[in-house]
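Next up: some structures, all given as structure tokens.
What follows draws every value from the coordinates through simple rules; no lab data is involved. Note that this is a predicted model, so its numbers are computed, not measured. Cβ atoms are built from the backbone, for glycine too; each structure is taken alone.
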Structure 1
Amino acid sequence: MRSTVKIKFDKSWLLFIAAATVFLAIKIPASDYAVSDENTYYKMGQLVAGGQVPYRDFFFSHLPLQVYLYAAVFKLFGFNLIILKLLSAAAVAVTAAFVFAIAKSRIGPAIASAATLLFMFSYGTLLFSNYPTGLELAMPFVMAAFYFFLQKKSLLCGFMLGLATATYQLSVLALPVFLLGAALMLKEKKALLRMAVGFAAVAGAVSLIFLLAAGWEFIRQVLVYHLQKPSENIDKSAIFFRILKTNWLLFGLAALAVASSHRKKITLLMPLSIALVYVLAFPFIKTAFNYYLLYAFPFLALTGGYGLLALQELLTGKIKLRRGLAAAAIIALIALSSFFAARQFYDYDFQDFDNAQEIAGYVQANSRQEQTIFGDDSTVPLISILAGREIALNYADNNAMRYRSGITGMEATLRQLNESAGKGELKFILLRRIKLDEGTLDFGIGTEDKFTAFVKGNCILAKEFSAEWRGLTHAYYVYDCLKT
């Protein structure tokens with residue numbers, strides 16, 4: 001008699017699937033061209049798809065797995081903006097799946113669903129995953145590491161942390177928390193060693209491959225560059241409090257959890273510790289971009305799950321609401337927070353690059369295939385892809401910090417550009433600025449006086465493109481270096 005094995009589907013996952021579908025649906029209409037670092041990484045993906053190697057053939061200050069994921073998209077689909085953007089959204093959905101799975105096993109499916117919604121539909125999650133940086137691609141691996149940590153699979157935990165770090169090196173800040181957690185919380189004596197071996201096996205192997213391929217340049221670009229970068233004169237506390245204000249429920253529920261009777265549980269202490277590492281490290285990172293705090297969000301959501309449980313207990317215990325009314329109140333709170341976060345996300349259009357196709361069309365129509373372009377790091381890579389014109393000196397990343405850190409010499413760069421123009425190769429230099437009532441605000445390499453002096457002395461303004469935004473003017477300048 002043949003026996004059959006029945007696989008029972010856990011219906012509690014249906015709500016997660018529905019939520020993830022809504023999240024991805026929200027992302028599709030927001031997949032527009034942007035003035036952003038994403039263009040630099042997409043261009044690098046195109047270069048890698050064409051056979052180039054980061055660190056050896058072009059400057060890249062991150063560990064490499066991020067651009068190899070983009071390269072895979074270029075190989076399979078060519079330049080497809082929606083797929084590239086949805087890759088980041090899908091990474092967030094996978095991260096949310098781990099949030100749900102962990103919270104479900106420790107707190108229950110209802111609270112797990114609420115915590116997952118809290119993470120996915122927080123304003124920061126919606127916004128920061130819309131402008132790919134690589135960080136959002138690393139998050140699922142960090143969450144997978146915590147999942148395997150709870151399963152006491154230390155080798156797999158370390159392996160996932162290695163993948164996270166090889167995707168975006170800021171992931172390494174979570175490693176000490178996991179190692180400390182292994183030493184204090186896991187009962188196996190060799191847990192810490194297994195975790196370290198798993199991490200080293202991946203991060204070490206990836207680093208060794210590119211060290212062999214690029215030599216000292218790998219170390220110089222990934223490590224030395226970040227050590228030499230000057231600190232930016234920005235108010236990091238203002239950035240943090242803006243994040244706190246726009247994601248108040250996420251932080252508030254985590255704080256409530258810390259004040260509750262659940263504060264000693266491992267699935268509260270570990271996520272809280274990881275979130276705090278990124279929050280506390282934020283003021284000390286030289287270029288503290290607001291999206292760095294995205295690392296904390298899934299862990300704040302896990303912590304906030306206990307905050308939701310504490311809120312439920314408060315409503316049913318001290319306030320004496322019926323369980324149904326308490327659940328309805330919590331659902332309403334999450335729903336309202338998600339609605340306002342989504343609306344705020346749709347209202348954010350500061351980084352829209354409405355002129356991208358128009359500028360690319362101009363560049364393509366007024367240059368030859370073999371001629372190159374150069375300039376602003378957040379726009380030129382996209383114009384390069386759309387117009388089919390390569391970037392001079394292969395500077396896919398031409399951010400101003402390259403020069404300020406001393407990792408790239410401005411004088412040498414200008415000399416090479418001059419030689420390129422002399423050979424009839426360098427055609428256009430593109431810069432951008434915002435026009436204000438009281439003056440102008442330059443960006444990127446346009447803030448470097450030596451470079452702007454070179455442009456004014458060797459090129460002529462051929463075309464200006466502009467887009468109005470809430471009383472401001474986003475201006476894009478195309479300088480011709482072969483008509484002087």
Structure 2
Amino acid sequence: MTSKALMKTFRLWLEPDLEVPQFSRLKWELVDVPLRDVLLGGVHPWMGKEQHPTLVEAVLKRLNDESAKLDDVEPFGYCHDVSVLTNYYDGKKPRFEQALETIHKGVRFVGDLSYLELLAMAKQRLTEAWNHTVALDLLEQAYPRFEELRRFLKSKDAAVKLSGAADLGRYDLGRILALDDFEGRDRLVIAQAFPNLNLRRTTFLDMVTDSQGRLRLVPEINRLTLTAAVKDPDYVHLVWQTVRENGRWRFRPDIGKSQVKRAKAREFAAKWRTDEGRLCFAATIDRLVQMVQEKAVAPSFPALNYCLDMAGPRATAEMPADRIQTFRIGGFPRSRHRAQYLKEVLREYGVSMTGNKAVLLRKLAKLAAEQYEKRLPDMEGYFAEHRFVRMNAAPSESAQLPILEEVAHVRNLVLTMYALRHLRGNAILEASHENNTYTPEQLALALVAGKVELAGALLRVP
């Protein structure tokens with residue numbers, strides 16, 4: 001099967017330096033890559049800004065490795081380590097692109113080079129560019145004290161008369177001096193010819209790319225997470241932790257105690273499996289690619305870590321036990337979360353992500369109020385049929401309420417709003433009772449700001 005399930009990655013290559021063609025500079029572009037090449041060939045799956053923070057560290061580790069440096073030049077300080085200082089809150093460019101720009105500006109690549117060859121290149125470059133300015137720069141660096149500079153210059157031309165540094169402009173130093181006058185000052189000559197020189201072997205590119213120049217740091221990627229794509233009216237947020245085992249891909253759904261998720265997972269398995277698994281099943285790479293191609297699922301790579309060997313997220317499924325069941329309403333986005341997380345939640349619902357944190361919280365409250373009104377009939381129906389009382393403490397085995405699973409990101413916020421508006425005496429949750437002290441949006445804003453909260457668990461009663 002030909003893979004049309006495309007992702008993004010970086011293609012890297014070297015181009016001759018515009019000023020010194022003997023050296024090369026790093027260039028890059030973002031290109032499409034088949035999912036098959038990501039999984040079986042280890043090509044890096046670029047998922048957007050800051051999705052894989054170890055990527056920068058891993059590339060720099062290879063760039064600073066001794067194998068990427070030139071043996072004969074490195075002892076003289078022309079292969080110093082590269083570091084990338086980035087601003088996490090800048091928001092303009094991903095850290096990896098900032099790293100690529102740092103390498104492009106600060107590192108020059110060459111096939112191989114000895115120190116004597118580098119010195120010969122520097123002398124040739126200065127000889128071709130020799131003039132008053134070049135000679136003056138070398139002279140002032142070689143003789144930083146004016147008296148020494150004057151004595152040296154008069155030894156070259158007795159007619160030179162200097163009362164101060166300003167008098168140097170009266171003479172054509174390019175005629176009075178020659179490059180040979182700085183013989184023995186190799187570091188000075190090299191620095192003048194190639195300022196801030198930092199060299200690496202061109203073979204560095206082979207350490208971070210595949211045969212097509214695509215970014216690649218590992219031979220293969222054997223773990224990924226697949227999330228059900230939002231495309232059906234009865235969408236359920238369902239996730240599969242997927243691992244390559246013995247040439248096949250094992251799918252394990254994360255369903256917890258949700259019967260709705262369990263049913264959806266069985267339906268998915270029946271369609272895509274190549275074995276007899278009802279919940280946990282196996283499929284070929286072709287089937288995996290096809291389900292992504294048909295947008296049944298969206299891939300992500302939370303276990304991809306280039307610096308540590310991570311086992312990755314685990315899928316969970318629980319069987320109901322014979323005990324009195326309690327329920328809880330979990331946490332939700334609020335002011336203590338970082339602005340980037342709030343933006344991700346807003347993006348899931350197509351809400352503008354501009355503004356400072358206070359603006360983002362107001363947008364989140366407005367979104368929750370809209371979802372509250374939209375989902376109110378579902379909640380009224382459920383809580384009219386099921387009655388609950390609030391417990392002050394939440395047992396560790398409390399389950400999530402089996403409702404509103406299709407609005408995963410603001411589900412708990414919306415349910416908390418409903419519970420607070422329908423608690424009688426802060427103890428009995430009744431659909432027929434409603435507290436209108438706050439509007440839905442005001443209540444949502446109070447919750448995300450941490451001014452109001454709902455503690456404990458809910459115990460279902462006959």
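Some points to look at:
- Among 1, 2, structure where helix-only ellipticity at 222 nm (-39500 (n - 2.57) for each DSSP H run of 4 or more, over all residues; to 500) as derived comes to -11000: 2
- Which of 1, 2 yields 79, 56, 51 [Cα extents along the principal axes in Å, calculated]: 1
- Test item: distance in nm of label points 7 Å out along Cα→Cβ at positions 73 and 169 calculated as 3.7, pick one of 1, 2: 2
- Of the structures 1, 2, the one that 0.95 was derived from, the read-out being FRET efficiency 1/(1 + (r/R0)^6) of positions 97 and 297 (r between Cβ atoms, R0 = 25 Å, to 0.05): 1
- Parent structure of the calculated result 14.6, given that mean count of other Cβ atoms within 10 Å over residues 209-216 is the read-out and 1, 2 the choices: 1
- Structure responsible for 25.7, 81, with Rg and Dmax of the Cα atoms in Å, for residues 281-424 alone calculated and labels 1, 2 on offer: 1
- Between structures 1, 2, the calculation of distance in nm of label points 7 Å out along Cα→Cβ at positions 185 and 393 yields its largest number for 2.
- Which of 1, 2 yields 1.6 [distance in nm of label points 7 Å out along Cα→Cβ at positions 65 and 81, calculated]: 2
- Which of 1, 2 yields 6.1 [distance in nm of label points 7 Å out along Cα→Cβ at positions 201 and 417, calculated]: 2
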